[in-house]
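A short reminder: the numbers here are calculations on the coordinates, not readings from a lab. Just so you know, these numbers come straight off a predicted model, no measurement behind them. Cβ atoms are built from the backbone, for glycine too; each structure is taken alone.
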Structure 1
């Protein structure tokens, strides 16, 4: 951390202030072609190859609106509980930058696609609704790549492949009060977009980008402070770190009698600091005016409701159902709905096992742990949902113990074989024969007279040691509940 970190307000001072945060999130829509032309949106093509006269803003080239992009944008708006306007209008947002060949961006201004929605977040055990001001569609600019530091050795390269890719911008109300709430909001937003399949939200490819408007005020104050906009937030970790820094920076300035300057700032992940970039623009700086080459966008009620009918079950709906239908804890439902793949895997496994809670524990514990260790995602799991469900069913029916199940799961992961196949092949069935277990218990007690005497003298904790010895003698195959019951009887 550089020396500027010393100017940040300490925690006891921060506690006297409240942050006011609003997020502007750009989501790239998962269309095959761009929003106003037929160029592909595929990532990773050689620079300046996925372009045409429309992308490049050449004279005489006219845009044609991509119907699929509009449908995805409407679906996103509905998922965000927004009201979709029957008529919206595209507008030109004028500014000059090397990677914007037209000299303007086609966006929406005073007549956006949708308005007035909300997203529910869950932070520190509390639910909170965050308002969504608007959702509008626009095309993306290109990408500038900077190289070198010295003036004599500094180059900027421009790749226009991204020009014209379809975006929606989701603007929140200033309802967020901490970096934790902002993190939760962006997480829920990403999850929603992925559930309804309008975007992959791959931040490494720029499919999800976020700018934050931040201000602070004394706790209890009603008026907002002067805000700054922080850009370059291309990861969840950077979002939280940048907000924490900017809040502490603004509080320190106010505590020292200074004033906050309304400006755009960049976050530098190398130093963990925000830096001034330019004074804040206002709407009139962009000279918005209606796009003359495109008609107003009309969304009929029939079209809107047809899109609504295609909506899948949303994460919040699925979480509520998991709690009610399967009797899961709310935390478990939160974890199991972190992706559609994960929630679908759980439901398929639970249908086979007949034990939703046991299945949830295995999915969240052993399965996710094994996937994380190998850097794999749910679709890449060597153990199918049906195979895991069969394993949990074997435990529920008492055919194998939990300890044996872990041994079998490891073999399932390595071979792809089913639990029953491994159990039968390697003789890993649970032993529930009381007579056989009693015989082994007698041998264990005879071999451990000191521990037996300790137990009978009141040291009940020794029971665990004796149970362990019986389990060891049976290679973990004895029914643990039966072992405990018979041991207690033998020990009096």
Structure 2
């Protein structure tokens, strides 16, 4: 009897340890890929834990919105300095982010503005051109603080530039919204400051989720070639992909690994190595213009194997590739909450408002091309972030950073497409489900575009099936060396 009791106790302790590990360390799942965790969106809906939601009924009149001729208020405004490249090789990124931040600002201004400290104020977006240059980023941020006297900073397009933005925001005690740089180290114990909030999905989620897709969903390809930009972001994506393969696709093999300079125009040397490697998939973390050149040159070298990365559902890129060359792409995205895309009347109506403007009003460069035709996918994930920030500001009723910090920490916001974003309190990082989206020809796009004409475009490949990967399976990395996060799980509990 005594042996039975001892054995039962030991078994119970072991069982508890296993359950505790699975519950509190969802990123450390077994290679089978199974998890007891629901998606974050599903869990928050079930538990009723949503602090605010996008509501199209509150939208202002957007009929006069034209990003080429923006209506920007002056005087006593809420000022947001948007630190992005508005000139140089990455200027298209700045143009895109300005359209989106200005869209949300215009929406709220048409509502009358945002009431702060008892006074209704319009929102002013101030361009801060960093030219994709570190010194220029520092100069632009200082100018925003000392001359423009902005209330908030937002940006930027690379890890080094965002480190500068965060440092200056912390020094001046102003809230900074990191809406574009994904590298995990930005919010580690060395670089974290409580004035910065990271609203984009992280580098570890990009890499590990791609590994999850190939190991647990697609279950076909086993030979991968990594080709990334040679700086912290590119190496972080590569490292997280390799780590993800160990967890989700252990039989896979890395048959080649290379890193290239930023803004490279000649990928020919890498194409020869990829051809010789026997790779079945190219994995990249590149952003434009590099990712454009990489994919176009791969196809020119008749490398037709799948290429997987992020933000590959870019209509400009896919137009340049054409129907045949645009196939076999897989894009990691933080936009999709479901498949197909349109699940509510609110989402359909927002889509209609946007496309009426993009097709009929936006006639000037750079906004008169198909990159800006739809508010979903690449644009949608940024819109969701910006609307979330404006929701926080509106609910806080102040530009006081301490009150905004208090409100935004642990906030749960439902986006216009029904996805829930959680701001993890300990390290100010968004927790969210992500998705792997397959790029497909027009006749297969109805799996995503489930309203007439049941395709995004007639003449290019674009977003098709989306495979949702729950946050509990691939959560954003947390630095346990950061005192605020010690001992906490991926939700920050």
Structure 3
């Protein structure tokens, strides 16, 4: 028995967020009827010539800049040869050397500790078509071919083999997905196949420098699946080695329902693909101004934004993490904060309303923040009403129901339903006296030194006022009355 360490490298394919495919004008729309978004170019008809989509190049360079890559100004393409039914021309247009982006870095945190993951490259390539093996719940004894996805633009990001656990792989993919979504260069929807991952896993004796036999797990379509597949594969490889067996370089598939990997084929090497320059796409150089313009367009990235929210508004790491988990949520929060009367005073309250109340309802309705019936300004108005003491937190929840269900302004709801908080001392003093008169046991406890007992009287005041009494003022009046 030996001590082993895990070595993982990832190849992440992300569909580039463009309206048309990378080498033709066909739509990239998801969910269209099979073989409707196709033309003579993406179906590889003889004599057709690919035309490069400029937006695809921009997306990859922008992503590379955000991830600290060196941008290679020389842009060249190659043919990667392989036969597969969903690749009509029997080769894929991709990049060999140089890729558009070389040697980047991505920072992740594992158990609160920082780790820098070195990235080898990002290159541009076209996607293959899709084989359909079942219709509805009916499995077919033949395969159907849908070429809608053929020639859709992909950026493939390859890490160095530096991840050392399933959890590190999960954290890396989550952080990468968040950054790319912030940039808008890919939607990264794994449900729609817009982000897929090939995982290279090996184990080696602790302290050994050479890598162990590399096993590839192909076409992973969920981040949690990547974590689980690595955990299983590491255990399987160690078991083989400990029993005196030998690992072979191969490609395996992850069977999520069974929780195991299964052998698919022996792994091809780079020589098997027989790369050679793509004759139909002329090499060209990216200008300095092209790269600089894209650099100016990079937004504040999630980790920096998270730290700024913590520094500026004293938010917790958890709250700031949620708020910056998606660019749309962070934008909504900061836009809403701009409508509050005092950002620093309202920041925590607004964070709670957004992450708990609004997010809870959106999740239940399976809606994104962009579909929220409550606007950023309306949510800020609600928080202003609470901070100003015009409504209590309990009343605010009643108001919020109408805001969400009917998209109403909170100030209008409070006015029309008569929900304004009672802050008039004279009026509130009468209600407090009634509550005291009805709570003789609590009064005795207070006289015996249990000051916290007045909480029961405050609760009775809130009940009598139907939640509209100002709790702070009520507490003050009751305390004064009992002491006198």
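For the reader, a short list of remarks on this structure follows.
- Mean count of other Cβ atoms within 10 Å over residues 69-76 - structure with the largest value, from 1, 2, 3: 1
- Structure with the greatest value (metric distance in nm of label points 7 Å out along Cα→Cβ at positions 61 and 229, set 1, 2, 3): 2
- Looking at distance in nm of label points 7 Å out along Cα→Cβ at positions 165 and 429 over structures 1, 2, 3, structure 3 comes out largest.
- Each of the structures 1, 2, 3 was assessed by distance in nm of label points 7 Å out along Cα→Cβ at positions 317 and 341; the largest value belongs to 3.
- When distance in nm of label points 7 Å out along Cα→Cβ at positions 117 and 445 is computed for each of 1, 2, 3, the largest belongs to: 1
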